[in-house]
1. If distance in nm of label points 7 Å out along Cα→Cβ at positions 112 and 136 is calculated from each of 1, 2, which structure is the one that comes out at 2.6?
2. Quick check: 16.1 is what I get for mean count of other Cβ atoms within 10 Å over residues 56-63, calculated from one of 1, 2. Which structure matches?
3. When Cα Rg over 2.2 N^0.38 Å is computed for each of 1, 2, which one produces 1.23?
4. For which of 1, 2 does mean count of other Cβ atoms within 10 Å over residues 128-135, calculated from the coordinates, equal 19.9?
5. Taking distance in nm of label points 7 Å out along Cα→Cβ at positions 96 and 216 from the coordinates of each of 1, 2, which one would give 5.8?
6. From which structure (1, 2) was helix-only ellipticity at 222 nm (-39500 (n - 2.57) for each DSSP H run of 4 or more, over all residues; to 500) calculated, if the value obtained is -19000?
7. For distance in nm of label points 7 Å out along Cα→Cβ at positions 24 and 40, which structure out of 1, 2 has the highest calculated value?
8. Upon calculation of FRET efficiency 1/(1 + (r/R0)^6) of positions 104 and 176 (r between Cβ atoms, R0 = 35 Å, to 0.05) from the atomic coordinates, which of the structures 1, 2 produces 1.00?
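Just so it is clear, none of the values below were taken in a lab; they were calculated from the coordinates. The shown structure was predicted, so the numbers you read here are calculated from the model rather than taken from an experiment. Cβ atoms are built from the backbone, for glycine too; each structure is taken alone.
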Structure 1
């Protein structure tokens, strides 16, 4: 037994078990019971009617929506396309049918949840609801999930490439020179990955057509950020670093990203971390670039850049400190 199963192997298997259980807990914890919480919506109506509608919606038990009044339909439409709201309720003061404007390309789940809440609130007032989708996903992206899966492939590819570089060197913690080589190697890999992803979702599958070179640039940044973090954590923690990378990007990052359910439908923990992790920031950038002319992506780009920069800094500093502590070999005595 001692020859077949070492103590190190037991620790590795235990780490895998913890990741497996964490994966199940994170995904099922995030998705098992989605409930809307303060989904942002706007209301268009005459002043008195708008005030009543906003108060009625904001008084709903559990705060499923957060409603504010806007001046007119044009402003409501602009807010939808700028990604400042998930739905707009246009109240007809002369009739009993209101219109809900949505842009489901930004995430059908949020649009559906907002519509359902408005419909239920209107039933008490004997009002009906008609839904108009002013920015639906393209035909090949029927549920609006292509952005999420594209970013998923980029993040996994980035940290697996970093892991492959580490394993090719025997899983030893790298020297400063090796760290610099690995980070440099991640750049062309990230660029090729960006092109490959943009080709697949564009010319090949037509699920995210247009914005080809924008997607190439976004993909390059996402893959490099994922790879740089992978290099950093494996430089600091060796093989355990790969498990930490999977924890950040896959176990925590994917269910909280807003790709399947937006933040407003997730439990508080996942809602809080989603947009500060690379999968969530990347999904927001891709979706808003393709469907909404790049609105509301600046913060997410800064977050991706910060992860990439942080990965570089941690990788270089940890390797440099390790090189300084490494003993200098004694010179061999001269032979006579």
Structure 2
């Protein structure tokens, strides 16, 4: 069997903790042949530790040694690197979000279409057992037409105190573009990818701008903190559906909350944990299915799907057009906050 030659661009935590281990576990179908990082010493160190033969400092040189790349850089660089890779005929799995702006996403998709290469975004929550069962429930018409979706991606006091997460120039935002995007993507997918009509959003960062705040994930400079740590949003869609969103890095709540629920005409469900509610049976029925959605397993399933799609053996679970819709909604939430008005789409 021919192995897919994989390159890793950006060798920080997400690359070392999720992507590299996943590809190494798939050694019969993929081989990591090169890494690249702006920090050449770190690239050399990671290459040596994982027995990866090449550590490059030039993108075009790396592209000559791989069939596909996984991009794990700050958000600002996603589009530029992806477009270079796609135009070189190299498949791309890009960490979320797809890009900071919708225009960048459009350019990425255009480059993929021009070269018939695979482009996917690492919204790995879709690969969890709960999400897959929930999607099947929708496809089986268990809840009828979806009406209202509720999303909460709430962390109590977990502003990332490492990397560049709080750098607006490099990341484009804070809790929404980093954490809330995962459940927003999952929600839109479960809703059947409806077209948005109007977005209202509000962002906050007053907690993180206050000195001496309790934070479980390291320290950060409250004086330079200029991204969102708490966000609310309300979105309506062409088919009449609506979505209520709340996400945070820092909120005065009892505990972290990861919740996604959908109410439809004939029933509803909660995703984490998966429960199905169907009054058509004369009472509400709650499933007792139990799952173990470990991050490592989700990362492995994501890697399997991307590798198989590059080999022509599977369809992408996360398509770029879908990931672009998430960026479009995030961009609209930020714009709504800035203008104090809702954003309407033609």
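1. On the way: 1: 1.4; 2: 2.6.
Answer by label: 2.
2. Details: 1: 13.1; 2: 16.1.
The correct label is 2.
3. Details: 1: 1.23; 2: 1.00.
Structure of origin is 1.
4. Working: 1: 13.9; 2: 19.9.
Going label by label, the one that fits is 2.
5. So the calculation was done on 1.
6. Working: 1: -19000; 2: -9000.
Only one of 1, 2 returns -19000 for helix-only ellipticity at 222 nm (-39500 (n - 2.57) for each DSSP H run of 4 or more, over all residues; to 500), namely 1.
7. Values: 1: 3.8; 2: 2.5.
Ranking 1, 2 on distance in nm of label points 7 Å out along Cα→Cβ at positions 24 and 40, first place is 1.
8. Values: 1: 0.10; 2: 1.00.
It traces back to 2.
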